[in-house]
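So, here come the structures, one by one.
A short reminder: the numbers here are calculations on the coordinates, not readings from a lab. Everything numeric in this text was worked out from a predicted model, so none of it was measured. Cβ atoms are built from the backbone, for glycine too; each structure is taken alone.
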Structure I
Amino acid sequence: MSQFFQLHPDNPQPRLLKQAVQALQQGGVLALPTDSSYALACHLDDKDAVERLRRIRGVDAKHPLTLLCRDLSELSSYARVNNAQFRLLKLGTPGPYTFVLEASKEVPRRLSHPSRKTIGLRVPAHHALQRLLELHGAPLLATTLIEPGATEPLNDAHEIRQRLEHQLAAVIDAGACAMQPTTVLDLSPMTSGDAPVLLRQGQGSLAALGL
């Protein structure tokens, strides 16, 4: 049965955050609130946890996963970023955007896109999640919490626990969570001077990025 952590949205309790981090470090998959919708997340370097996350989500190895990063500096260490891309990233972080970029050598090869060697990255604007990432000290691998066969993400912590309590190590409740996923932008064409490509219109506004 999964643990259930009720965190204050603005002042998350350090004791509960430490317990959540411990669950991640022990190979657990967690349900986390973000500034867009709930996500499934696990330790980046734990192969078994990544496979479990994919099974819960009902996707195969070809489905792209996202790195949740603390800040733009951390994001830049896991992706190759030129000046034009960096200026756009500054406008969208933190926020409800996922950016697809060329993966750096810091990203395990099995996690990047098999044919294009790209990776999705985001810096969430969610206080409790930011504190968890700080305490964890490294990015988390994540995907939107959508059940197999469903089209909408789950966004209620109690319902998530009821549905997935035997598959998750923990569920974090930090108040109300949006249902709309991130806007996904592929910035890899900018490497050769082309325009970014919109892969999914979500909560993040293109106008806020000057697009």
Structure II
Amino acid sequence: MILVKNFVSGGMRNKINYPSAERNKFFILEVLRKHVDGGKAAKMLEIASGTGQHAAYFGAKFPRLTVQPSEIEEGMLESIGAYASEVSTKNVKPPLKIDVNTDPSRWGTEADYDFVLNVNMFHVTPLACSVAFFKNCSKILKPGGLLFTYGPYANCGVLEPESNVDFDRRIRQRDPNCGVRDIQDLSKIAAEHGVSLRAIYDLPANNKCLVWQKA
């Protein structure tokens, strides 16, 4: 993790830089480009924006896409805001504090998003957060809207390669409620909330990007 001092109007603010976010943003962008029409105005909500690196990067690449970042950890909100303020197209909004486990009526945001993005949340949170993600994000998505989720996943009970197996073991040793989720389990949860799996993209570093669609 790298901490960068960023001068913006109103004083000096802290930007946090995760090297992993810098690496994977390029691969996630390629998936987004397959499904997001850059020529059309649209809105995307990012759940668990982390440092804000992704929101700023994708906002700059899709100037007609209004990006609303969010995060539950207050310590990250300043970093997200700093990144957002640097996007010259001004289409990345200041971050909202959102707990995905709460009803969207408490999120302080709109209810007609075209897209929802989530990066690296499912495996580091209890399964209840994955359930809440599909339940609550389906409420704020337009019919036909897409959800993009990125991270390590098992599929049909198989987790590959061995490095992901070791990664999953370390996560569960720290917190038995967390761990790499199986795509088939997530698909069942999503289906209960009118969401179905549309595509699976295998990406570098043994991660996947899943594309889901609301009915």
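Each of the structures I, II was assessed by distance in nm of label points 7 Å out along Cα→Cβ at positions 104 and 192; the largest value belongs to I.
When mean count of other Cβ atoms within 10 Å over residues 48-55 is computed across structures I, II, the figure 25.5 traces back to II.
Kindly point out which one of I, II the value -8000 was derived from, the read-out being helix-only ellipticity at 222 nm (-39500 (n - 2.57) for each DSSP H run of 4 or more, over all residues; to 500). Source structure for this number: I. Look at volume of the Cα convex hull per residue in Å³, for residues 40-87 alone for each of I, II: the largest one is in I.
The value 33 for relative contact order in percent (Cα under 8 Å, 6 or more apart) was derived from one model only; which of I, II is it? Structure I accounts for this read-out. Given a computed value of 10.7 for mean projected area of the Cα convex hull in nm², which structure among I, II does it belong to? Computed on structure I.
Here log10 I(q)/I(0) by the Debye sum over Cα atoms at q = 0.16, 0.17, 0.19, 0.22 Å⁻¹, for residues 96-175 alone has been calculated and equals -0.70, -0.76, -0.89, -1.06, so which of I, II was it run on? Of the structures listed, the value fits II.
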